[in-house]
Structure I
Amino acid sequence: MSAIRAQKAYTKLDFLRLMLLSREGDRREGILLRQSKGWFQVSGMGHEALGALAYCLRADDYVFPYYRDRALMLARGISNYDMALAYFAKRESSSGGRQMPGHYSSSELNVFSVCTPTGGSLLPACGAAWAMKMEGKDTVCLATVGDAASRQGEFFEAIAFASQESLPVVFIVEDNKYGISTPTKKFLPFHLDILSDDKVVKVDGRHPDYVFEAGTEAVAKARHGQGPTILWCDIDRLSSHTSSDDHRVYRSLQDIEEMTERDPIRLLAEELISARELDESTWTRLQEETGKMVDEDYLRAERAPDPSPSDVLAHNFGPEIPAEEPPIQPGRMTMVGAINTTFRKALENDPKVVFFGEDIEDPKGGVFGLTKGLSDSFPNQVFNSPLAEATIMGCAVGLAAYGWRPVFELQFVDFMAPGWNQITTNMSTLRWRSFGDWKCPLVVYAPCGAYLPGGSLWHSQSNEALIAHNPGIKVAIPSTPEDAAGLFWTAIHGDDPCFILVPKHIFRIQQDVGKAHALPFGKARVVREGKDVTLVAWGNCVELAQTAADQADCDVEVVDLRSLVPCDYETISASVSKTGRLVVVQEDNHTCGFGQAVIAEMTRVPERWNLFLSPPQLVAREDVHIGFNPIYEYAALPAAEQVLAAIRVTLE
């Protein structure tokens, strides 16, 4: 077979050596921790037989592991020395010292970077598997998860989406009976008869033969387009949950002793000795040789260079890619029309640009028409999603990490909460936590904001501060058609995850558009010049700022931020250097809103502080929700009168 068809043949004696290598690495880390060399350890003891799954895969398949998969990772090709570097959090480790031990990653070996929230990699696995299917490949994704995480909502969303699309993904549930200290028997969906038998295959995960046989069948099924399989592997966790835990507190000594009798390494060694494929002296020699090799690897890793403090910001974002002129022509148009035109051109230019969101297919084309006509023209690139925001966000991560260009819609930004785990766990961290080895350039867009009666609590929020708080995500809110086109065009061709929020109150207003220019993130626009007060706003509040500027008894300069992350503090500073006064207007609520960040940043730098003739002012929604009756809505939102009052304060 060629290298792409298989890695190497599975043989029991060779695999016993690999299991032993995994066990000795766990033992060595436990000893080092007791010697105060290191900070934390998570053990894979008892899970070693599951490493046989690696022999079912080809080199071009993908693995989405979790933190007990030490043997699986060794079988995949990650070396014991790499494990040692990760244990000591060294600069040469896969995360550059940023992740805990057990958080494996290798883009070269198609091993997706492990995140700590268990189950967090299942939906990205579905995203990658979806890309494989759309490309017509016969590759497969293997996604592993601990038994306790099988009660996570994303576990069921992943199974549902993989089943819906017949995706080439195999889910492995590593049932070691415990979620830290809590027995999981009464919680598992397999015991509760929630999942159908044709999707679940029960496996004795203590013997590699059974794992290899079941894995081979499940992978073949996935490879031939027959959809997902869940392998429920019955195993034991022979150690405490982590080095911060002691399972003797909540497990009886009898339970622990009985469990050690089922040690997969012991069972396989005894089987091979009984079959005379291995003798006692050879077995003793193998243990001694493996122990010596592991010791040498950890001693060498301990001497490896540590990370440098100067690297802390490295790989927070990718390299800046020069912005290009967006594909819209001068004329009169709305933001919705400009966005739709931009989307159409992106789909025409690149077959790997894919759209996914609730109700975005024709004939509806999205609840606001942002994707109108696109699925009819590009049926293989524009798809309706289920009503499952975690699926939308998680699949975006997997598709982007695999090399596609997701442009995914949240129907309203208010509904991002169910997808929040994927936003904060994977989307914002993937590049940084893998020290640039993985990335997920993608675009998430969502209508946002109020000033549109009838929205109530969950159709009227702006929420930009929630997203901007997460390092590694770019955030923009355009207020004109050309800015919307420019920001989307830049984001679609960029190298980072980007959120673009589209303000509903103004996105259907017809505006005159001149020649569109290339627009990078982090570049504000001076809407009107003035010399007395700087008024900074974005999104819907740009209109409010202009209204207030028209009514003010002074010369107001209005600055539209357009991009929040990164933020153009240079343009704000240049304006305040002329006016000496600053008012920031935001639609988001007052506490911890982005306007507070702008004022804090403008006043923390001595050179900027010295520009001010009076204290800067913030106009924002009070810390209250928006009610359905328009009386409540407009009572909560900033009004022109409040902006004018803030301007007067700065002039006093």
Structure II
Amino acid sequence: MSAEQVPFDSLYGQGFVRVAVGVPHVRVADPRANAESTLALAREASQRRAILAVFPELGLSSYSADDLFHQQALLDAVQDALACLLEASTEFSCALVVGAPLVAEGRLFNCAVVVHHGKVKGVIPKSYLPAYREFYEKRQFVAARDALTNEITLLGQRVPFGADLLFCTPHAEHFVFQVEICEDLWVPIPPSSYAALAGATVLVNLSASNALVAKADYRRLLCASQSARGIAAYLYAAAGNGESTTDLAWDGHAVVYENGDRLAESERFTAGAQLVMADVDIERLMCDRMRTTSFTDAATDHRDTLRSWRHIELDLHLPSEEIQLDRVVPRFPYVPTDPARRNERCAEVHHIQVQGLATRLAATGIDKVVIGISGGLDSTLALVVAARAMDHLGLPRTNVLGVTMPGFATTERTLTNARQLMDGLGVTALEIDIRPSASQMLADLKHPAARGEPVYDTTYENVQAGERTSHLFRLANHHGALVVGTGDLSELALGWCTYGVGDQMAHYNVNGSVPKTLVKYLVAWLAESGDLGSDADGVLRSILNTEISPELVPSSSEAAGQPAQHSEEIVGPFELADFFLYYLLRYGYRPSRIAFLAHQAWGDDTRGRWPDLISPEDRHRYDLATISTWLAVFLRRFVETSQFKRSTLPNGPKVGSGGSLSPRGDWRAPSDASAAAWIDELERNLL
């Protein structure tokens, strides 16, 4: 992001910028006092290493001055206050945006003034003046469209003037901000819509906006939606304590949104001044814009308008010291930490899975499904989806043929879980011991294991996996059924599945776009809901506490009853793999940035958040070296060795915006790519 040398561990070295929204205490028609209040907050913003600080509409004069705006004494005092602000701003590293009434061409404009290091860098007049209900702004001001020139003289400086200004700096690539004022956001097409298309990544609104019942919710909606439509950050500063309450009240509402997500919000109706800070992810915004082709199309449609925007350069230097990111990076990007939102997410995903399978069955006229049940998380979720699909279609759950297929390394725990789960759900339970057929194949292959030698190689493992899948397909043929796949998104990303006649293949896979961490929470949600009955709920909890293992290699006699294979010791912790996958698939970030974010999330217990279903003994922390090591493993498996397995995926529904790996959907990639570029970038910066 930056042309300067910024430390790797600094937020400014990783594509973030720190911004501030200030709500000073004001005195009506007292510019000197208001300038002092504004400067106090600006000084704090600079000390906390923000590079942009914004303040409310007409903050130097107060918004509620009414006809006093036409008094020359007040306008002169505003000029003096602005001069004081300019002089003091030489101490600050950040740019300031303040509100002031200014006379230009013999007209009075409601303006935002951009100040940096002792200079006025631009003045933006308000575009839309409300003159309805309690607002009478057209009584005092004229709109931006009434301006006859694009420059004015202010405090002895000739400065850009107009609603078409974009402010940027060569020291922070893609950090471009635009300013609009209050009502500008309320109109059908706000000026910031065009600004975003013209390249602005940070949209600023200086507002007054009196307090009314439910108005705060509407402000949040407007700011969130404008930031989402513009794929931008939206900074909103509303007037607060000290404004006249002759007929109105003021709540001092300040918010920061980023692409629809709220990053920060002030406390409303406070007695004193407030400063809200947020670290905005500019790189995230640019990655999203690059992938959203309709955003580019919209810009092209308005290219004649966008070409008229003027770029004003600020000499904003980024802090050269390490500035720690002050922002929560969730450990589980696919799983909301808030219990209510998590329950909503789980219900939505589950309905998508059920609807997808039910629709496929109805379309094909098939009324039975076959599914292999291992006693693990993935097959458990798929079995519940299959049972619910039968409920949805008005068919008996006995039309679900659940099959346990014990092999050479199946443990008693998983076999018991599988049997009890099928019994609890009321599906048809079948059991096929694959050891005889697997032994025959090993003998046909003249594999050493057929002679009793403990050779547990890939062939030994895949013979069992292939036998299971072969039985499922032949059972489906025999019963006129459809094979439901169980493999999840995380396993597909890692290539942790057997290709062809193995668990990579099915007639329809309901779990194909559900990551392992979300699978776990879906199963926990099902257990908590109690909808499946007490018998099923109990076994669901047992499955949740069962270690993830393919169970293809026998345990030693000393570890009898325990799995010999531990998936996460081979491919890495799934919680990290899902973190890596989300940021690589959703945004295409550099590996070193993914590692940085992972360390923010997983480095200690204060930076990220644990969903409340994670018990203390299951809460893990990872240092940067461990994260980088497993990230390298993930990159090699994802980019280099496993794409051929994803190129022939069975059908299945996409469940979330985090992406899928279907070659017909989110992910098309060559099967013979090299991971060298990713590994080299990671090694240069971390390994």
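Observations on the model:
- Comparison of I, II by mean projected area of the Cα convex hull in nm², for residues 308-387 alone - largest value held by: II
- Per percent of Cα pairs over 19 Å apart, for residues 492-579 alone, the highest-valued of structures I, II: II
- Among I, II, which structure scores highest (criterion: Cα Rg over 2.2 N^0.38 Å, for residues 252-483 alone): II
- Identity of the structure behind 28.0, 97 (criterion: Rg and Dmax of the Cα atoms in Å, calculated), options I, II: I
Values in this text are rule-based calculations from the coordinates and carry no lab data. Everything numeric here is computed off the predicted structure, so don't read it as measured data.
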